[in-house]
1. On mean count of other Cβ atoms within 10 Å over residues 80-87, which of the structures labelled P, Q is highest?
2. Can you spot which of P, Q the value 2.3 was calculated from, given it is distance in nm of label points 7 Å out along Cα→Cβ at positions 88 and 240?
3. With mean projected area of the Cα convex hull in nm² as the yardstick, tell me which of P, Q scores highest.
4. For the read-out mean count of other Cβ atoms within 10 Å over residues 192-199, a value of 19.4 was computed from one structure; give its label from P, Q.
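Values in this text are rule-based calculations from the coordinates and carry no lab data. Everything numeric here is computed off the predicted structure, so don't read it as measured data. Cβ atoms are built from the backbone, for glycine too; each structure is taken alone.
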Structure P
Amino acid sequence: MKEFKFSGDFASGADISWLPMMELTGFRFKDKDGNIRDCLDILKSYGIDAIRLRSWVNPSSHPHRGHCSAQETLEFAKRLQRYGFDVMIDLHYGDSWCDPGQQVKPKAWQDLPFEKLLEAVYSYTLETISTFVSNGFTPKWVQLGNETNPGMLLPDGSTDDFSKLTRIYNAAHKAVKEASPETATIIHLAEGNNTDFLVNYFDKLRENGCTYDMIGLSYYPYWFKKPNSEIIGDLERSFETLSSKFDKDVILVEIGGVDEEEDESYELLISAIEKCHNQKRCKGIFYWEPQGAKAWSNYNLSAWREDGTPTHAMDAYLSIKKKS
């Protein structure tokens, strides 16, 4: 197996936001030898040291597209903290999924005029992060939205008007810093291999005076319907171009491969880890819901089998070594 030595601040991570509901509904996790174990212990055995959690404003109780309220997120984050994980909070600014295909305002904010919407973003962010901190949990990172390629809180925060979108980001960033000055803020876009799009987006934000600390990217060859080998070089180009042009650290906050294609998904992760290693301003890699077995989630880009054991893809994490 290849080995890649990273600095101690590189995040070997995973988004496991479904885990509490999986546990509650009886999914049993096993290590590679078939022994029933706490999923967090299994993840730590692969060297994972950072966890990403999504948080929704007023979510439903649906097991797959609900929960993840700020209070639930806090409870889970405190458990993770006891295990020694660094934690990233992904504020979607929605009541359910926000991504390039949907950036729907929380229901309670639907009819707010723009200035009141800004106040809602600021107040919600400040209250959420302040509550986390006052309860003994300080997130290492906070995302200001999730895969906000078309903007966020549409139509107000559309990329048709980057001045308005920037004001939304700035309101969120300001609130995070007031609640927790040491927490890094992240703007997160999908299509991490689409370098020209990404550069144009962050150019527009810079022109409008956007404030944030880091750039987060997603990378899914599956959704591009192209083999990883054809586009992984474009991901590295994005890392290099964005970090140098905008003087920002970058972080791969989402990646995933097909669960049944274990060898291919392993190679996907190894190649992405190598590209992260090549770019010294890349600060981490997070698999999106590796434990989210298709038998429970109907999601086929996890790294877990129906029988509760991890797939070979997870072994890629063992290639990550930290410098002392």
Structure Q
Amino acid sequence: METPKTLLEAITFFSDYENCRQFMISVRWADGVVRCPYCDATKLTYLEKARVYRCYGAHSKQKFSLKVGTIFEDSAIGLEKWLPAAWLISNCKNGISSYELARALGVTQKSAWHMLHRLREAMTDETGKVGGNGPVECDETFVGGKVKNMHKSKRPKGVSLHGGGGKAIVMGMLERGGRIKAKVISGRTKQQLNPVMSENVEAGSHIITDELTTYGFLETPYNREVINHALEYVNGHIHTNGVENFWSCLKRSLGGTYIAVEPFHLDAYVSEQVFRYNNRKDADDFTRFSACLMGIQGKRLTYKALTQRPGVV
């Protein structure tokens, strides 16, 4: 199957439902054999007019579409719109807003917002730890509006007008020349940093951090070097400029494209930026798009669940 290479080619290619069907089959089943999501049977009949498959197994739901068992399940929006949306969010360097996507696809802004969050579920990083092939730069950044610009009714109590209090904190761990892992954390104490580091960075790795003292008291052993930003930003190979570059990409998308992000949704936007950053090298637009689609199976994100997510504690 010939694959598209540009956005224009992708829109034209996926406007034909048969191309959407064949592509979804290739993504979901490596051997090209469609299987029932309920009983795994392969004896199926494709009902072309209804665009569904029929299974003859002994279960109540005998008909199913290619969306069942993926992030697209129960969506009334067709694959001819879902797949270009996945192409856009995978390849737009600074992301794409729900308003822009709504205009491009001819759906409502509310639907486009839900679509983008479903696609971010597919972009979740499930790869292993970093640190096996080079130094790991570890750093944190504050995300949120300036306290001095907030109305006094919304300003956190007891927070300095020029401090970072009241903002969300994102921690990043970048292996030089390789992948980055990042997530929202609730604080920068030992109890909060230690599980994140042990979960994402190989024990004994060479880490480079700023002067935050917490890194010196982690339970997991690391070989640590420190750059003191009060004195210098680079000292030979000791610097955190790589992860700082990722922060600039993240904040450009948050501040320039998405404008206002609720703290309980921030992890999803971080995952989106991590996905694009980790797929930036030796990958064309179709490769990034395909990598995004590889994460669609076995995941659901209903609108109710999306709007009732608890905040980070």
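1. Top value of mean count of other Cβ atoms within 10 Å over residues 80-87, among P, Q, belongs to structure Q.
2. Here the read-out was taken from P.
3. Greatest value across P, Q: structure Q.
4. Label of the source structure: P.
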